[in-house]
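Each reported figure results from applying straightforward, stated rules to the coordinates on display, with no laboratory input. Only a predicted model underlies this, so the values are computations on that prediction, with no experimental measurement involved. Cβ atoms are built from the backbone, for glycine too; each structure is taken alone.
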Structure 1
Amino acid sequence: MPHTSPPDLATFQQSLTADAPPPGLEPHLLALWHDGRGDWAKAHMQVDDGHTQPACHVHAYLHRKEGDRSNARYWYARAGVASFEGTLDAEYASLLRLYLR
């Protein structure tokens, strides 16, 4: 499926109540969509094999959320970003702001 422009933040957040994600989301955004619906396993599947910077970044967040700090540090390094030191909710919001531009 071809990727389309990502939705804006409000549209993305509204879509979390739908049965399916907005069409054409890239894997890192699809992961954030599943995570926003409380499905860590589906979220992780979207970025598990990802090699893009955004996929690595979201992958790091998911391992931090899982409680696996060592694995999270590895993925933050792969993404080329510093480990997030705030709350998980703050990191999720930060990722949405960053990737839903």
Structure 2
Amino acid sequence: MTLDEFKRSAQAGAPPEELAPPLLALWHDARGDWDAAHGVAQDIPDPTGAWIHAYLHRKEGDEGNARYWYNRAGKPEARDSLEAEWERIAAALLADLM
């Protein structure tokens, strides 16, 4: 799946069946459902889950919590737009599938 295909899938009523939890969290976020995205991200016990968790708390405006999760993910704190960060995370996850 390409990044554009993934973005378009968020317009559908249900997520694609093959989505792994990290992409599912981003899919929910793309649909504006922060709570569902956060619920999925909380259950991903690895650096990828921490990265998504950091992004979500940054989006929420909780910079201290976001900073904690960026550290857990081993990622620098994002300073660009939320859209750019979402795309960066999604592109990295989709690249891992190839």
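Some notes on this structure:
- Looking across 1, 2, the calculation of distance in nm of label points 7 Å out along Cα→Cβ at positions 73 and 89 that yields 0.5 traces back to 2.
- When helix-only ellipticity at 222 nm (-39500 (n - 2.57) for each DSSP H run of 4 or more, over all residues; to 500) is computed across structures 1, 2, the figure -21000 traces back to 2.
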